[in-house]
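Only the coordinates and a few stated rules stand behind these numbers; no lab work does. Here the structure is a predicted model, which is why all the values come from computation and not from measurement. Cβ atoms are built from the backbone, for glycine too; each structure is taken alone.
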Structure P
Amino acid sequence: MKLIEETLKTDFSDSAKFYGYVLDNSEEMDPQRQRPSVLICPGGGYVMTSDREAEPIAIKFLEQGFNAFILRYSVAPAHYPTALIEAATAMTLIRKNAAAWHVDPNKLIIAGFSAGGHLAANLATDWQREFLAGSGFDPEMIKPNGLFLGYPVITAGKYAHVDSFKNLLGKGYDDPRLRDRVSLEKRVTAAMPKTFLWHTYTDDTVPMENSLLFAQALREQNIPFELHIFPNGGHGLSLGIKETAIPNGYGVEPAVSVWPELFKTWVAENI
């Protein structure tokens, strides 16, 4: 396995860290194998990036046969669109190295949890828009072929996780036009990739309506998606197992621990 670590430099920041876990090919099995790959954006309210939604998620994806990459994007006091530019830069980096890293460039998925879900979804809604093209990105290099969202921050409206948007926008939070621009249920177009979402009914930090609003927007654009609403569990469950629980035991929720297998099946059938 190859381990990759790079600092991403953009016009906005040079503080984002990029990590890769790339499975080796084998002459004994399939020496020309190209794998589906996932770029992971951990959550953290745009004020940090959670360890619980970084390496443990990457290891789980490796177990399932994916290559896994982690983006430790810039957070407050860095503001929008810094993290979005970094996500586009990371996607470009993966595709430029697709041959060396055994990546299938047509099966590159962006994944995010909580506020990282907002970042992942923001790239998925805006990859083809003029703003990113005007920043020097080739849309085909940054295009996600699939989108994974775990308990994502989506809306800046009634069901918003307000602190995430305040951290993302800084003083810009007071501008309703800018809040609309990052309220992602309003940004879905027919160019969106197929999407896998999960949330819990009892999430009292980022209400499940965030996923429901996004799913409804996908439905209106006839974008296929798979949505799971689990009946129990709070926010930030990660894998829902002891490995990703915090010291007081929070984060163990057996019902949600099935999501990696559900996701693996979804990718095999849809991406």
Structure Q
Amino acid sequence: MALIQCSFSSDVLEVGTSMSVVLPQNAASQIGVDAADSQGGPFPVLYLLHGLSDDATAWTRYTSIERYATAHGIAVVMPQVQRSFYQDQAHGGRYWTFLTEELPEVVQAFFRVSDRREDTFVAGLSMGGYGAMRWALTAPERFAAAASLSGALDLAAWVGGGGMHADINDAVFAGADVTGTDADLLTRLNGLDDDARAALPRLYVTCGTEDRLLPDNERFLDAARRAGVDVTADLRPGEHEWGYWDTVIQDVLTWLRPAPVSAS
């Protein structure tokens, strides 16, 4: 695999920003790495989103995502979104527009990755788990599958219950109640009709049973069941920490896209 730390200019954010990108590479001489035959691309791509206190380098610093992605022959794009909660902020940058519109165009322009739905995936942890599910529910035609790891999935309850820092609430939502808005995933689930439900990508939700966000995930799963949405649920022992995410992302990758035959 190739690891690229990419700095670039965002017209949407009106500022320079960055992303970490892992790209498949045929390198048979590399010792100790189980590499899939990448066939030169275009590569399937996973948009992998960071959490509230993280940045574009977090996944590569705290997990072995580069090594795991190698076995699956998949490119991984990890964008920088600050503490935006993947929203167009009330007092800040338009990070939702950046993520869903500008970033895929930049990735397509810079790298040899597939733009086919069956080759495109999104996942994230904590704040990024919320971002992944919101993107999948909003643009189901883009993704084959989406996964949330310890996601803040009941955003309305978290904000209203005081679980979010006041500065984040003010900057992102201007102190407003998000219940019933486009940002509320439970409202999105409740509003699905038959056609919208059938169009959804495959969904996967995992959370540690000792995680403070477990109730958020349980409420999301309950709402999905009531809406008739099939979600693969993986609630296992674990806390809100990188040891859990390093383990679970391996299972998520296998669920998203089973590893192809390795290069000899």
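Comparing mean count of other Cβ atoms within 10 Å over residues 19-26 across P, Q, which is largest?
Q
To which of P, Q does the computed value 19 (relative contact order in percent (Cα under 8 Å, 6 or more apart)) belong?
Derived from Q, not from the others.
Upon calculation of mean count of other Cβ atoms within 10 Å over residues 67-74 from the atomic coordinates, which of the structures P, Q produces 25.9?
Source structure for this number: P.
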